[in-house]
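Nothing in this text is a laboratory measurement; each read-out follows from the coordinates by a stated rule. All of these numbers come straight from a predicted model, not from anything done at the bench. Cβ atoms are built from the backbone, for glycine too; each structure is taken alone.
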Structure I
Amino acid sequence: MPRHDAQYALLHPNYVRDLEHNDDGTVNRLFIGPAHAQTTRELEVIVRIAIDGSGREAVVFHVMQLGPKFRRLREENPR
């Protein structure tokens, strides 16, 4: 997946949800958004984000086309 597509999805999400809190003061956060402005193709991006105030860098560790697992999660848990 091109980096610029993942960045666009992160900056223009249409759905954001915390998936799990980790023991190290981070949370895995799901972002669902378009790959770019001229498409309906959506990406799922998961980022590990520090929530403990440590200032640690966020880490993107999962990017792929939106699959059935997270599509269903979004449908069952709208904002």
Structure II
Amino acid sequence: MEIGWWKRDEEGRKYQVHLELFGRKLRWRWQRARFERWEDYPDPTDEDWERALELAENRYNRRLITREVLEMIRERRLK
């Protein structure tokens, strides 16, 4: 499962950020343009964690993810 959104860097260029969930693992990735390679996103900011948690809560309310997945994201954010 993926949770993703678009951000802008300091120069105003857009890029896409994804939080990939597989098993009990979370992996942050980012991509500048549609056909470029996905790269690891090593240091997600507090803003990134907040956005991921907000989107996960929205999906939980629509019953698209389980409570366990939502709690896993909350726990990892606090580490």
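Which of I, II yields 3.0 for distance in nm of label points 7 Å out along Cα→Cβ at positions 33 and 65, as computed? Only structure II yields this read-out.
When relative contact order in percent (Cα under 8 Å, 6 or more apart) is calculated for each of structures I, II, structure I gives the greatest result.
When distance in nm of label points 7 Å out along Cα→Cβ at positions 17 and 57 is computed for each of I, II, the one that comes out at 3.0 is I. In this comparison of I, II, the computed figure -6500 for helix-only ellipticity at 222 nm (-39500 (n - 2.57) for each DSSP H run of 4 or more, over all residues; to 500) is attributed to I.
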